[in-house]
Structure I
Amino acid sequence: MIVLRDILLSALTLGALYAASSVALSLIWGSIGMLNLAHGAYLAVGAYGSLILVNWLGFPWWAGIIGGVVGGMLMGLATHFLLVRWVFAKPNFEINIIILTMALSTIVIDLINNLIGPTSARQPFNIDGRIDIGGSGIAYQTLLIIGGCAIMIFGLQLVIRKTKLGRAIRAVSQEPTAARLNGIPLQVVVLKVMLLAGAVAGVSGVLLTAFTTVYPTVGLDPLLKALIICVVGGLGSIPGALSAAFLLAFVEVLVQYGFGTKWGFPALLIAVVIVLIVRPDGLFGQRVQARN
């Protein structure tokens, strides 16, 4: 029972981290059909936003989450005004934006290396201590990460399902041309999507680095796993990304406990192959339709 409890807790924690890393990527794809390969840079800038606000400016540790929000939103703002507004709804947007965001990611990581430095630092958004449950302990930091991810994802779903902005986002995602003809300002909605996704990604960067350290390329590995999770869940489906995150986390943790840590990621990839053979469009995916 103790082993099972440890497996479930580890899978829950890892699944929450996977969900946090992938939900902003899924939001942008589902809203405007954009595969954002600068997502790793969003995570890194969010993590550094926390570091700057707490370690450099002297704010309390909990303010690190605010630094993450600000950093992520600045990345969303820059992505929109430098890239997206010039190519959205134009021919070959889906391909061109992949190349552009890849270039943006490289530029941002190089800027962090040159302006801040390549050394790593401890994430200040951190709380010490643990709570005892049945003879074993759960770190407060683990509960903080799981709770933070849950609140963030629930809040995002609330915005998408219950607000005027959410209705506009859903209209644009279904048919941009029809949305524009019905008076929805496309560029304004796209900007708000980028800001919202940036805020989510920035917070995710803070939560992800709470278990590791902060360094310029910290977002690249989560970007790879976020892409895998979004494809398995169905590109653009937030519920699909959540389901895939926890499913793949459970497979990875179970294999790690049974066969060793080195087999966790290969097992995850095998699970991905099996899912995509059975369901080529992902767990909750729909066939991609061309946008006009």
Structure II
Amino acid sequence: MDVKRLWWRFEALLVKGLFALARRLGVRRASALGGGALRRLGPWLPVSAVGRRNLELAFPDSDPAWRDAVLRDAWDNLGRSMLEMPLVASLGETAEGPGWEVAGAENLPAAGTRMISFSAHLANWEVLPRAALRFGIALASLYRAPDNPFVDAEVRRMREGSAELPLFPKGSRGARAALKHLSGGGALGLVVDQKLNEGLAIPFFGHPAMTAPAVAEFALRFRCPLVPTHVERIGPARFRVVVEPPLALPDSGDRAEDVRLLLTAVNACMERWVRARPGEWLWLHRRFPKDVYRAQPTTSSAPAA
């Protein structure tokens, strides 16, 4: 067995062990453990340099202390989300305590309606498909598989707790499966805030960001509701799922321009959500092209004490 596969197996055992620990602790204590650990450790990891640079680009008038505080909050949220992950399926709609509530449910199409929901990596985004089931909407999802196939298998087992929530891998095969799902009248949930090397350059925080056109192309092809949805963290392992009215679908006769206009509206929604709750977004990936990162010098390179 080569070194890479040995390392992959070690990583998978670590993930499996963390998931088992989370189940043993329960969602509230698991969330606190994950958040506390990454809040302290995360800002010292090399990838935090990407987060600080993203915050400089997104909030150019902010000061380093504010950006460092937001970055600590983002690590806290990520740690909580990781250890909440194996327990999300056990959470339900509640008035208080661990669980979730829904704001704007009147904006959801009727169960059985073909629709697309788009969201971002805010709070614990894994809550969204479970909350949708409460309203009879089975959201299929596209997902990016981890490079480690053993970790991928563990995460898929966790996510596939319900046969009502099919998963399609990102890429051409997954896109065909998603298209077939929509053709059959299904509902599709897409998280569309990640970096791409291709796509269309659409404004995001005042900078061009390569954006996957699939969400707009699918919505325009089927003329189906395109519903902005996101999750807010409002307490220990407690969430608010916010459903906004469907976006207006342009119909100019120029499909390429309609796709661009719709993607611009999608990115504007996500930017608004992130500006409102910056500590709940995943700032740790390079969302912008390389030339944007080189445009200005970095002013903050280490976490505040």
Structure III
Amino acid sequence: MSAAAPLSPGQRRQLIGLTLGAVAVFAVFRWLPTGTNLSHGDFRLEGDNVLEFCDPAAPQFLPVTTARSPVIFEISPASVATGAMKTFTLRLATSSGKPIGPVDLLVAHTRKLHVMVVDPTLRDYQHVHPEPTATAGEWTVSFAPRLAGAYRIFADFTPAATARGLYASAELTVPGDVAVNPIITNWTAEVGSFRFELRPDALPVRARETTRLTFAIRAADGADIALGEVMGAFAHLVAFDRERSGFAHLHPLETDLAQPPSAAEPDLHFQVTIPDPGLYVIWAQLVLDGTETFVPFWFEVEP
């Protein structure tokens, strides 16, 4: 059996080149970011009075400002005037200082980061979606505070390491006199040419009991209603207590966008558990005739 012929200098150079190329390709793919480098432990704090994760299937009202969060959430600038559109920089990091960027979060309702903006009277509610910057852990978002006072900015996100919802909060100062907001409880409201009703399955609403809600939308002239899509759903509800200690982000049980509710009398169904008695507001957010619409409902929660 004859020995293999030795490689020529040209063949050796070609083989070395192919080998080095393969090593280089492997190194590039080895160091490409493949996902979050944060772990479940990065979103855990030890001790009492710690903010818990939220189960999207059973949304609850969580005390975001009165419990310790495993996430640092900051907004800059921290003071702006009313009325003008302003771009803010948000910083999101774990309690140990590790930046939280888009690779560290899961998409929830079409977005990786939801931010709820609410003034002291709970009359100015805005739901906005920041975008990441080139700096790790930094996000930017634009909105215009409409009223004066100490705004509370809530962040709603789902860490990839836990796959469970988590909240954090920050403060924004808007100089000026805070308007008095006389509260009138209401389960019905009218906005433009539409009437809205939020019907609990039982009254009074009681603390620590799951409440099922029916959100009904009707046209004043009885015409059919075509619900648009907002964040991958037919509507979203967000509940705040009067002190703005926390919130609950509610999603309709009707999750199949291919099967919209009746156009003649569209109804959507939600559920929530509120832990403490007191005065609350639920803001409904939906799209009607191509226009984003917000509707508030004030109600009392009994012991």
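All of the numbers you see were taken from the coordinates with simple rules; none came from a lab. Every value quoted in this text rests on a predicted model; they were computed, and no experiment measured them. Cβ atoms are built from the backbone, for glycine too; each structure is taken alone.
Could you tell me which structure in I, II, III was used to calculate helix-only ellipticity at 222 nm (-39500 (n - 2.57) for each DSSP H run of 4 or more, over all residues; to 500) as -23000? Can you show the working numbers first?
Working: I: -23000; II: -14500; III: -2500.
That value comes from structure I.
Here P(r) over Cα pairs in 10 Å bins from 0, in percent, for residues 39-198 alone has been calculated and equals 10, 35, 34, 18, 3, 0, so which of I, II, III was it run on?
Numbers: I: 9, 29, 31, 20, 8, 2, 0; II: 9, 32, 34, 22, 4, 0; III: 10, 35, 34, 18, 3, 0.
It traces back to III.
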One of I, II, III was used to calculate relative contact order in percent (Cα under 8 Å, 6 or more apart), giving 16; which?
III
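If percent of Cα pairs over 25 Å apart, for residues 127-246 alone is calculated from each of I, II, III, which structure is the one that comes out at 29?
Working: I: 38; II: 29; III: 47.
It must be structure II, since only it matches.
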The value 5, 23, 29, 21, 8, 4, 4, 3, 2, 0, 0 for P(r) over Cα pairs in 10 Å bins from 0, in percent was derived from one model only; which of I, II, III is it?
III
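Looking at distance in nm of label points 7 Å out along Cα→Cβ at positions 47 and 63, point out which structure of I, II, III has the largest value.
Working: I: 2.2; II: 3.0; III: 1.5.
Largest one: structure II.
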